[in-house]
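Novice: I've put the structures underneath this note.
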Structure I
Amino acid sequence: MQLGPSLHRIGNDIVAVYLVDTPEGVTVIDAGLAGHWKELVSELDAMGRSVDDVRGVVLTHGDSDHIGFAERLRREHGVPVYVHEADAARARGEESTKPEWGHVKVGPTTRFLWYAVRKNGLRTTPVAEVVAVHDGDLLDLPGSPRVIALPGHSPGSIAIHVPAADAVFVGDALTTRHVLTGAEGPLPAPFTDDPAGAIASLQRLVGLGATWVLPGHGTPWNGGVDEAVRLVTQAASTATS
């Protein structure tokens, strides 16, 4: 699915993966679930590309529904996998957390879990070797992605700002489709280690000027990053008042 001249998405509003396409090659943002591999190959083909054009995978964090096919790309095609140092152990499968689920609705939660099962989410292969990144790093990858630390959802959660795509990729720093309740629009994401910290971190995105805000779960948001942050902050405040 093409969102813009250099911006593509695979997956859906339940779990999404993004591709940045430039003359220098392709940068993959997050790796979804293992079963997204066929969609990756198909989308690359539609772009006139192949897996050999992928120069790197940048993970917004190390959770299993974001690292799906990353190890396959690394092992079979030599594609480096980048993740914040604080989430490197999580991406390698050496540690995990189990934050509370909070409020759930049966229908949306069932659809999320069933989708994960169908896409081999229960058979995620950890990434054996990662390249650690840090806040402020400008990565030597197509689109020149810049790392913005957003600790909260996990210690190493990051946003990835790609001005060439007029986009900021936020992983689970926020959501536009709550996978446990079905609520839509910019909202705090579930399964967050430090909810208050996650909301505070979002202020680091204010002023970026990016039109597209692209979460790991939900509809792509093209209403601007400042408005997305405002709405998520407002929703969090309402939920705790």
Structure II
Amino acid sequence: MSSFSLRLLAMLTMFVDHAGLALFPGLGVFRCIGRLSFPLYCFLLVQGYIHTRNLRAYARRLLLLALLSEIPFDLMIFGRISSGAEQNVLFSLLLGLGAVYAADTLRGRPLHALLAAATLCMGAMAARVSYGWLGVALCLGAYYAGPGKAQLALSFFCTLLVYSLSLRLSGVAQSWVLVSLCALFSLPFLLAYNGRRGVRQAFISFLFYAAYPLHLLALVYLRALRIIPPYFLQ
């Protein structure tokens, strides 16, 4: 699979996840499918870091998109314009990008790199970004694995297991822990990555970026119409 194929899969599974959250909250299968998206996005972010010609521009685009997406995110999740309870997933990816940059810059200084990673993980939890420390950990796992597929699979497998265990220990319902474990099904697709970029067009790249806030707004609108079960019954 090319990076284009992985991006498309990540976007589609994210759409399914959010559709389940916004429109079909009683159907867990939507959320199970949606668990595939975040590991894919973390892997793709690292590939973007490796191949970008302008890291600052890359980080600025991600930050701008995160800021623009926060109101649509809060509207869909909390039903109001602003909430400090959770920040959208793009902030998680932005922290992951910072962690990869720190690891790259601090290569040869493992203690400093570890402290930077721990600081960013704690920052993710303090800021209440989606997935907490998981984004930082997965991005670092993808970075340190390099081209090694076995290392990537082992890193993601262990990280996702630890994350699910941490959810259980923090009191999260067992049913949601099991849903979170569905993220492991992203591994076969990651292992199928062939190192190619696939379709490369500026307009398509723009659509991938714009899809996040736009689909959140579309789901908010559809939910408000109450034309999709179970809302039309209420």
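Novice: Using the calculated result 2.7 for distance in nm of label points 7 Å out along Cα→Cβ at positions 59 and 187, pick out the matching structure from I, II.
Specialist: I
Novice: Comparing FRET efficiency 1/(1 + (r/R0)^6) of positions 27 and 123 (r between Cβ atoms, R0 = 35 Å, to 0.05) across I, II, which is largest?
Specialist: Comparing I, II by FRET efficiency 1/(1 + (r/R0)^6) of positions 27 and 123 (r between Cβ atoms, R0 = 35 Å, to 0.05), the maximum is at I.
Novice: Match the computed value 30 of relative contact order in percent (Cα under 8 Å, 6 or more apart) to one of the structures I, II, and report its label.
Specialist: II
Novice: Using the calculated result -24500 for helix-only ellipticity at 222 nm (-39500 (n - 2.57) for each DSSP H run of 4 or more, over all residues; to 500), pick out the matching structure from I, II.
Specialist: Only structure II yields this read-out.
Novice: Given that Cα Rg over 2.2 N^0.38 Å, derived from a single structure, equals 0.91, which label among I, II identifies that structure?
Specialist: Among I, II, the structure yielding 0.91 for Cα Rg over 2.2 N^0.38 Å is I.
Novice: From which structure (I, II) was distance in nm of label points 7 Å out along Cα→Cβ at positions 115 and 163 calculated, if the value obtained is 2.7?
Specialist: Source structure for this number: II.
Read-outs throughout are calculated quantities, based only on the coordinates presented, and are distinct from any laboratory measurement. These numbers were taken from a predicted model, which means no experiment stands behind them. Cβ atoms are built from the backbone, for glycine too; each structure is taken alone.
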